[in-house]
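K.L.:
Following this line, the structures themselves.
Coordinate-derived values only; no laboratory data. In this text, all values refer to a predicted model and were calculated from it rather than measured experimentally. Cβ atoms are built from the backbone, for glycine too; each structure is taken alone.
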Structure 1
Amino acid sequence: MTTALTLSAIQYTAVDGGIPANVAEHIRLIEDADSHGARLVVFPELSLTGYDLDGMADPGRWVTAKDRRLDGLREICRRTGITAVVGAPFREADGTPRLASLALHPGGELEPASRPGSTDRSGRCSAPETRPPS
């Protein structure tokens, strides 16, 4: 037996105001997706900060697994039973910087994923690899 999964893919451009303003907007969009029956909500890369790569030098633009600024997202996922995937500059427990997709699960878990080489050890961001067409 197959179980259907309703997914909402959000087209989103980060708003001014940093991570707190974008978390609030993500919460609003997750609530809307919930009202349409979504169980998985996916936001674009760097949805919590936008693409100001020069701004990555600011430590306040990075999040960690225990970052309190993500508590509102954890709560809306717990309350709705939705898993939300958001994009943010992320520092692993050992301090390694990553441009990551963060899956926030209904049980409160945060699961980071990133592509290799998205940043160097200092946190400088790299552009995606480009290859000429074959």
Structure 2
Amino acid sequence: MTDDKAERENDHPVRSGLSGHCPRCGRGKLFAGFLQLAKGCDHCHLDYDFADSADAPAVMVILLAGFVTVFGALIVEVTYQPPYWVHAVLWIPLAILLPLAILRPLKGGMVGLQYKNKAKEARFGDEGHE
């Protein structure tokens, strides 16, 4: 493996993060578990210590999945007026499966955004204040 920057640098770190790959090279694994980040890329050896997506992916999941579920339930109720058991059969599985399906890509995308924008943890202290 060479250290040529042109070979390692990825043009789309957010897209790589969304797909669960290293934001720098686009080849290595980003996750060690379902939501646990790996310690680093096994291909380009990027250290993932910079990445802290915090609560942003969870908030986005709540907003997106909640909107889809509630909007869908309202449309079905107004259009068809089905019995309550139909709503339970439709919306409870969706409310469980949709967040599980989009949480990992959103977390990877957030790590990709952090890499792309060179985001760092906020530092509070004397320096930088006027």
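K.L.:
Quick check for you: by FRET efficiency 1/(1 + (r/R0)^6) of positions 46 and 70 (r between Cβ atoms, R0 = 35 Å, to 0.05), which of 1, 2 is greatest?
P.N.:
The structure with the largest value is 1.
K.L.:
Out of 1, 2, choose the structure whose coordinates give relative contact order in percent (Cα under 8 Å, 6 or more apart) equal to 21 when calculated.
P.N.:
Traced to structure 1.
K.L.:
Among 1, 2, considering only Cα Rg over 2.2 N^0.38 Å, which has the greatest calculated value?
P.N.:
Once Cα Rg over 2.2 N^0.38 Å is worked out for each structure, 2 has the highest.
K.L.:
Using the calculated result -17500 for helix-only ellipticity at 222 nm (-39500 (n - 2.57) for each DSSP H run of 4 or more, over all residues; to 500), pick out the matching structure from 1, 2. Write down the numbers at each step before the final one.
P.N.:
Numbers: 1: -6500; 2: -17500.
The read-out comes from structure 2.
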